[in-house]
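Trainee: The data blocks that follow each hold one structure.
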Structure P
Amino acid sequence: MKLVVLTPHFAPDSAPTGVVVTRIVEELAARDHRLEVITSLPWYRGHSIEPGWGGMLRRYEDAPWGRILRIHPFPASDKTDLLRRALAFGAFSVAAAALGARGGRVDGVLAVSPPLTLGLSGLAIGRARRAPVVFNVQDIYPDVAIELGALQGPRVIRAARALERFVYRKSDAVSVLSDDLRDNVTAKLGDEGKVHVIPNFVDVERIRPADVENRYRREHGLEAKTVVMYAGNVGLSQSLDVVIDSAAALAHEPDLVFVINGAGAARPPLEARARGMSNVLFVDPQPEERLPEVLAAADIHLVPLRSGLARSSVPSKTYSILAAGRPLVASVDTGSEVARVVESAGAGVAVPPEDPEALTKALRGLLEEPERRREMGAAGRRWVEAWASPAAIAESYETLFESLQPKFS
């Protein structure tokens, strides 16, 4: 098949979505499909175009499996500037639709969200090139933005929800990461048969249990420390205030360090709150190729989400942590996908969101039982090995597109 993949990020961009989509493209190529990727110039790490990529509005690259079109994303350095971000998403989406609509007929279009506007771009490309459109939902917008208070005003919310429903209805299929997200989309769409659960994968060959004492620890003075780590976007969706609260409550614990590895709009106020706390360390985002090393450097990992968000978002970092053989404490909505995974795998502890006392209690229990931590890490690794490989996920998309072909033949 000839497929178009429309994604906000793609290698070498370091965004988690880009890492996932890049591997799916590689696996589809290994199954003898030809692909055309439409994406942005790399910008995620610093929310500005990375060195060596500037000076152009678009760039074409040849690849062994097809070609890549990179478009300027007009990035907003301030993630709290919602108007500028919306204009940037809109401009990128319009450019992607206009450029992607050129070319001959293809067998399918995979449009990755967020942003939600890429759903419209995918539909425009699909209609122009007479192909079925699969709308892939990584996080459900506008639900996430509404929960965070980032999207306000009844008219704006109504417009965003209308756009969401329009894209769902007009897409030939919608793929989501979990049962929670499937239920969310199905309730809005009213058509369960159109929604397919295809989870993100984790590369269990690349990410595997490794020695905790590594180069990352040496670089940041963490040798012989007990490290509790949050690694990922330091944004509005994450409830990282409770991490600082737990660090304050456990300040008396010898050789215990809380590491927040990442960047984002929420980092400056967090750093201000943690000023003077000797057991909190902020580390800038690391190159994507160092992810296995970063994950291995922690004794315990954290997955904190603000209340209400775990039913609209499934952090892919959860599965990477399991692959690394490390226990985790998930501060998420009770009964959500992440909580179910952690509990069913026996890979850690799930506590209610935005509850520093519950988080501290869970951490204290794990700190006192190193053997229990090792057992949880091993259990998580076993669970994720049996769960989903990159090849299996690519096969799921292949099967989905094949099932849609009769409508367009």
Structure Q
Amino acid sequence: MRNHFRRGAGAIALLTATALVVAGCGTPDDNRGEASGADGTVQIGIIAPFTGPLAAAAQDLIDGWELYWEQRGSTTVAGQEVSWVTADDANNPATGITQAKSLVNTKGIDMLVGPVTTAVGAGVAEEMAREQIPVLLPVLSDDNVTQRHPIEGVTRIAGWTASQVTHPLGQWAYDQGYRKVATLCFDMAFGYEHCGGFVNTFTDAGGTIVTQLWHQLGEQDYATFVTQLRDSGADAVFVGNSGSDSVRFLQAWADFGVDIPLLTTETVVDQSNLRSMDDNAIGIISAGHYAEGLQTPANQEFVQAFQERTGRLPSYFAAAMYSAAEWIVQAIEAVDGDVSDRAAFQEAVRSVQVEDSPLGRMYLDEYHHTTQDIYIRRVEKRPDGLLWNAVVETIPEVSQFWTYDPEEYLAHPAYSRTYQGNGVWPDPQE
């Protein structure tokens, strides 16, 4: 990235002096905001679940965003003063749409960054399409947003799809000698896509799925699931969930003393969860588009700066938003600060290549999705006693379609409870 990590009173004072205080916008202002972008200002709306079970992840998200601007040392881009305002969607679709409308009508935003979850994403994106407001997605992992059901104006910058990270993991697992795998994933699209990516490539390689289990969001008792996985005859287990469900599952896994290799998607052992875990998490293998243990100068500097600022190691939420800020800056510079021409700005966004971010090198495919390195990671304990994800292997420039032909891939069903790939591509006409 062009900016370097510059900390200290000067950068923070500059940020304060520009009055860029992140504020919620749950109560609409009396006056409708005016469109900006050609008048010396660029207004960015950020929508995320700042309350509820995902509040910690949302805090990481905004901390990563703010850190970028502190490190940059200025909020002026191509002669425009960049400011932002936040809105809490509470992970509720209706609330998200209401808040997005408020950002347009009372704040006059030029673009929307977020939301985070699939539950909120489609509704908000469709509403913004009607308003002709560009939507930039650094976190939302719903496959179909940039596959079978694209929405006008939506671009996934510094983002990922759920199956993008697990396609490589399925192949990697087979290459390690695993032949029989049992799976446990969320019983919803987020889980189907994580699981489907793994199952499809693992079975394509010649592996067998011995059982597939599904659980509800907010599952409180994992004992039955753990015993079924333990007794399945599998030589490895794949898990795809997130948040407090991941913490509860891994505690049950440890309580039962199961001695089977555990493979997961990145959200299971994301730093936002590792902070609540103990040494039982050490050794868990996952695949992700970010690894806080990645030993590149850009990431090492980011991790150090984030830890100094917050007292925490960064999650992928933080790294994605930090990298998204750089992406947006490059796009604003490409249009000489005039974001009022939405089409030109979106074209600029889609032409950006970020060469050196905490996530690594990133660029968009023709479907407006990020192509990027995917990391096979292992949970390890640092000398300071903190857990983090160290990189075992880097798989470069992974497409959202893995090695499949995009047209053929899109002709087949989306991953679901009933379609997991399973080593064959069914006839799309059947």
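Values quoted throughout were computed directly from the atomic coordinates according to the rules given, and no laboratory measurement underlies them. All values reported here derive from a predicted model rather than from experimental measurement. Cβ atoms are built from the backbone, for glycine too; each structure is taken alone.
Trainee: Computing relative contact order in percent (Cα under 8 Å, 6 or more apart) gives 18 for which of P, Q?
Mentor: Of the options listed, only Q reproduces it.
Trainee: When distance in nm of label points 7 Å out along Cα→Cβ at positions 233 and 265 is calculated, the result is 1.0; to which of the structures P, Q does this value belong?
Mentor: The correct label is P.
Trainee: Please compute mean count of other Cβ atoms within 10 Å over residues 225-232 for structures P, Q and give me the label with the greatest value.
Mentor: Largest one: structure P.
Trainee: Thinking only about mean count of other Cβ atoms within 10 Å over residues 65-72, which of P, Q has the largest value?
Mentor: The structure with the largest value is Q.
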